[in-house]
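As structure tokens, here come the structures.
We did not get these values from a lab; they are worked out from the coordinates using the rules stated. Bear in mind that the values here come from a model prediction, so they are computed numbers and not experimental data. Cβ atoms are built from the backbone, for glycine too; each structure is taken alone.
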Structure I
């Protein structure tokens, strides 16, 4: 019994490794984003969403970026203060605001996006690194199967 308590299953090791590596990768990618934009990763994703959507509401940004509304609202205040976006009252709904990117925000995205994509392409071109799409697909399959197994019990 005591030996059983001290052993870690391969499944548990896999989950721990995925968690640890994902945190490290996120920190490194955030560093690359900051180096190119001066923004944190979340603000960068939100600014990219605003530029892509052109004229939108916070809830549209949430859908586009996958970031929760409280984080989007806080980030929009920062991005507006920095001059990357502007917000104005929605004429159709006085409670919400319309968000648009400024010329400064558009230029930042236009300048930084190709550099960050080039970094990602360099990683993808290395033969010892697995195809990111296949890796993501495998992890999503693992998640679905784990969820299915837990729901079955």
Structure II
């Protein structure tokens, strides 16, 4: 039961991190990218409408799944390739899907490349938060014994 609680804590940390990253990047899209780069105008999401809330919920749930899985991936290892592999596995699955949608629906794929880079960045932020939580003792790493 203690391991499940630690996994839940890791999931909550991951979910909160991705939700905050989503909110910050949505503000960045609206206030900077869509305003100064017309080719990126379709990245803009109006705040507090159904699209925004649904996207935020999906980002948060993805972060929860990432947090739980990341804790099991890294265990007690200090292997940076293993940590990066977990981040890229989640980030690229989300990001490459966005590129595919953009490729099939619009003439330009550049906005979707931005979203793909952003997805990998979100999961990297969540991984850093989980690693930090483990270092300061808020979260215990998964032990395979």
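Quick check: 2.5 is what I get for distance in nm of label points 7 Å out along Cα→Cβ at positions 47 and 63, calculated from one of I, II. Which structure matches?
Answer for the origin of the read-out: I.
Say we calculate distance in nm of label points 7 Å out along Cα→Cβ at positions 15 and 103 for every structure; which of I, II gives the highest result?
I
One of I, II was used to compute percent of Cα pairs over 18 Å apart, and the result was 58. Which label is that?
Going through each structure in turn, the value belongs to II.
Any idea which of I, II comes out highest on relative contact order in percent (Cα under 8 Å, 6 or more apart)?
II
Upon calculation of distance in nm of label points 7 Å out along Cα→Cβ at positions 95 and 111 from the atomic coordinates, which of the structures I, II produces 1.9?
Derived from II, not from the others.
Given a value of 0.90 for FRET efficiency 1/(1 + (r/R0)^6) of positions 23 and 71 (r between Cβ atoms, R0 = 25 Å, to 0.05), point me to the structure among I, II it was derived from.
Among I, II, the structure yielding 0.90 for FRET efficiency 1/(1 + (r/R0)^6) of positions 23 and 71 (r between Cβ atoms, R0 = 25 Å, to 0.05) is I.
So mean projected area of the Cα convex hull in nm², for residues 55-126 alone, computed for just one structure, reads 5.8; which one of I, II is that?
Of the options listed, only I reproduces it.
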